[in-house]
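None of the figures in this text is laboratory data; all of them are computed from the coordinates on show. Quick caveat, the model's predicted, so the values are computed rather than measured. Cβ atoms are built from the backbone, for glycine too; each structure is taken alone.
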Structure 1
Amino acid sequence: MKESVDASARTLLFDAGPLVAAIDRFDEHHGWAKRTLPKLRGRALTCEPCVTEALHLLENGPRAIAALRGFLERMEIVPVLPTEFARVFDELETFAPAMDLADGCLVNLQRRIPASIIVTTDHRDFATYRVPFVSPIGVFTR
């Protein structure tokens, strides 16, 4: 584990958790998100399943939707399933039942994009996927 992440040359792959935490002041990771996310530099990506998960966790509240839209307008939303369906489902089968579709798509993106790191609040699951990630607990590399 490293203490910090130098993301200036990295691609940041955003899970739903940090997006929700940045928006929802009652989220347990809100303080971490407010302190950490503004410091991260790099190309920011997410995928459609993460957007869906974030909207669900934010309960589709109008203010939350507007805030999420603001975050997403500064990111690239990458379609994963049209071209990587088999690989994503291979990951899901390997890590079932812990891995959901959003995690599978992010892990697939991380394996495809050199020097990328996943930004998540889900330390427990991402620690099992053997990919680099940053979470409220720290920065973890392979």
Structure 2
Amino acid sequence: MGLARKKKKRVGRGHGSGHGKTSCRGHKGQGSRSGGTKAGFEGGQTPLYRRLPKMMKFKNYPFKVEYSVVNLSDLIRFKEGTDINLAALQEMFFGGKDCKVKILGDGDLKNKFNIEANKFSETAKSKIEAAGGKCSVI
């Protein structure tokens, strides 16, 4: 007899059935009453669904903007004097995935670039302008 054909447990049909008298509910208490527990009720303890957003590693901030990061040292791949736009950055570093890009100032920049991105760090901006390039925020 497989699980698909398992008979329904018939409770309250006399003590000979093994499920009589208290109908598998034990004695007294909230669990023995009709409508005693609801789904997710944990006996007065704060239920799991209310605890979760307070736990670590839960993203409870739906409006946070995630930026994909490109360092200045990575821009060596482009030829000098090139106008680097957002689409070129996404294609080169993120496989053409549509994402917001932030340029960080890690590394040195000797070439002159005109760069278009969603955001620049202060050090990146100063290094690009010191090399003779321009930063354009989209």
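Computing helix-only ellipticity at 222 nm (-39500 (n - 2.57) for each DSSP H run of 4 or more, over all residues; to 500) across structures 1, 2 gives -4000 for structure 2.
Each of 1, 2 could give Rg and Dmax of the Cα atoms in Å, but the derived value 14.1, 39 comes from 1. Each of 1, 2 could give relative contact order in percent (Cα under 8 Å, 6 or more apart), but the derived value 32 comes from 1.
When distance in nm of label points 7 Å out along Cα→Cβ at positions 54 and 86 is computed across structures 1, 2, the figure 3.9 traces back to 2. Comparing FRET efficiency 1/(1 + (r/R0)^6) of positions 38 and 94 (r between Cβ atoms, R0 = 35 Å, to 0.05) across structures 1, 2, the highest value is found for 1. Largest in distance in nm of label points 7 Å out along Cα→Cβ at positions 46 and 70 among the labelled structures 1, 2 is structure 2.
In terms of distance in nm of label points 7 Å out along Cα→Cβ at positions 22 and 62, which of structures 1, 2 is highest?
Details: 1: 2.4; 2: 4.4.
Once distance in nm of label points 7 Å out along Cα→Cβ at positions 22 and 62 is worked out for each structure, 2 has the highest.
When mean count of other Cβ atoms within 10 Å over residues 14-21 is calculated for each of 1, 2, the greatest value falls to 1.
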